[in-house]
Structure 1
Amino acid sequence: MKRSLKRSLGLLPAVAALVAGTMAAPAAQAAQSPYERGPDPTESILTASRGPFATSQTNVPSTARGFGGGVIYYPTTTSEGTFGAIALSPGFTAAWSSISWLGPRLASHGFVVIGIETNSRLDQPASRGDQLLAALDYLTQSSSVRTRVDPSRLAVGGHSMGGGGTLEAAKDRTSLKAAIPLAPWNGDKSWPEVRTPTLIIGGESDTIASVDSHSIPFYNSLTNSGEKAYLELNNGSHFFPQSANANVGKFMVSWLKRWVDEDTRYTPFLCPAPSGSAFSDVRFTCPM
């Protein structure tokens, strides 16, 4: 190109156009997914207590159809289009407040989050699964933030029996984009019906839903989910989701970004599978 410029000044316009096009190409190709939201991810962004989006919240009345009400957390911006969404359920006998740190944490990374109260604190996993789906329907059809949500990009998650309910919901609605059970409990140990990419996070020292009888069999049975991952927190108890945890937040965000937003910028945080003293067991279906 430089030789051509020296030989003929008449080529300058064409060369300039070519150079301009080459320089512009990375920007045009930067977004691999139309659903990318927010800046390029970094370790510090993912492990911080809040992500890059400012958030707000609104209460859901207990009269909401199919579940016991709750709280919706959402990014305040409307400049980046609609967002994917996730419904989250607490565990047996627990209220949403027990895991409410997840609401603003996930919303601040560009998701609409509905944290539910269950109809009864004694509800079993199958009922919690139905309530998670009812909450997503409310969120996308009736809620005050419904115009901010992309109804084609939805996910579910939950703690303990809420985690068991997460598997139930994913089994019943195979269009879900992601599922994240935390220290899940369910009497059903086999989930080949699940077609949704699923991240299970268990605690090594869980004595209520021990990983040997719950999380690991659940993970092994996900033979049709496409992609799946299992993280076991070193010395984690059954109640690890009830306290803010940088690793839990990091991998939940990364999983949602990868599968709800189809954002491959987050693949390096999932593959190769993570290692280190924070985890007693790690199983990922890499490459994704």
Structure 2
Amino acid sequence: MPLATDDFLDIDDVTPAELDALLDRAAAMKAGQTDPRLPDATLGMIFEKPSTRTRISFETGMTRLGGHAMYLGPDDLHLGHGEPLRDTARVLGRYVDAVMARLFDHGDVETLAAHADCPVINGLTDEAHPCQTLADLLTIRESVGEDATVAWVGDGNNVGQSFVVGAAMAGIDVRVATPAEYGMDPAVFERAAAFGADVDPTTDPESVVGGADVVYTDVWVSMGQEDEREEKVAAFDGFQVNADLLAGTDARVMHCLPAHRGEEITNDVLESDRALAWEQAENRMHAQNALLVELLEGEAGTGS
């Protein structure tokens, strides 16, 4: 059954039931229980921010689905200069079957979705990373089960914000510890509350790690924030995911990558048997394939 939404800009664009079905389909596709489903479909991939996992997972995934992915970097489009973004969106919607966009400003992906006559998928913005959340939830299902407690430790960034809402939708208990000045948007906790979650953020990492099945962290200095490095690294003192923080727990460790080893996570933890980062990376492709099929099955090849 295709999704009720035309676009996927954040994780709660789908319902909890649709999210569960997406994860079911992703698991089945990962297990090889499907044939290519999108023959002749074309995915236009807009990259304002570079990425290893996003490009390779979407491009390889479309090939496995029988379709084609087209990389469109900053030098390939008049993105934000020379042509209004809404005009670019209108043209793309007449050529391709879907657009995936990895951008800075979340408002830009909303503009694309408003004007492109095809589904638009958020491959990352400064506010949200819903495709990563799909992969994260699939990884938790596989590794510890859905009756899980996850501790988010570190920056209240786009990855964390989407994950908190997605975990609430999936019935996963989430605890959040961030420095006071780098917390999540309070609206994120309100959105999570709509799905029954009661997230009370704290500034104490140790208080959220005890009893957690998974500890999740991400970089402290995201792309585009390089001029804030010195200030941010100082603010995150005590938030590093290391052996001391994990002592006395059996928690697995998640990281969406790339990792700044020695900052938000130590090398020994990332290279240990606790780490699920590589499973998360692989699951990007399987989860996104499920999303593409749900959005496009029965409509592929309709770009004009």
Where is distance in nm of label points 7 Å out along Cα→Cβ at positions 143 and 207 largest, in which of 1, 2? 1
Distance in nm of label points 7 Å out along Cα→Cβ at positions 159 and 223 gets 1.3 when computed on, of labels 1, 2, structure 2
Once relative contact order in percent (Cα under 8 Å, 6 or more apart) is calculated for every structure in 1, 2, which label goes with the largest value? 2
Work out which structure the value -9000 belongs to, where helix-only ellipticity at 222 nm (-39500 (n - 2.57) for each DSSP H run of 4 or more, over all residues; to 500) was derived from one of 1, 2. 1
The highest value of Cα Rg over 2.2 N^0.38 Å, for residues 55-198 alone among the shown structures 1, 2 is in 2
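Read the figures in this text as sums done on the coordinates, not as results from a lab. In this text, all values refer to a predicted model and were calculated from it rather than measured experimentally. Cβ atoms are built from the backbone, for glycine too; each structure is taken alone.
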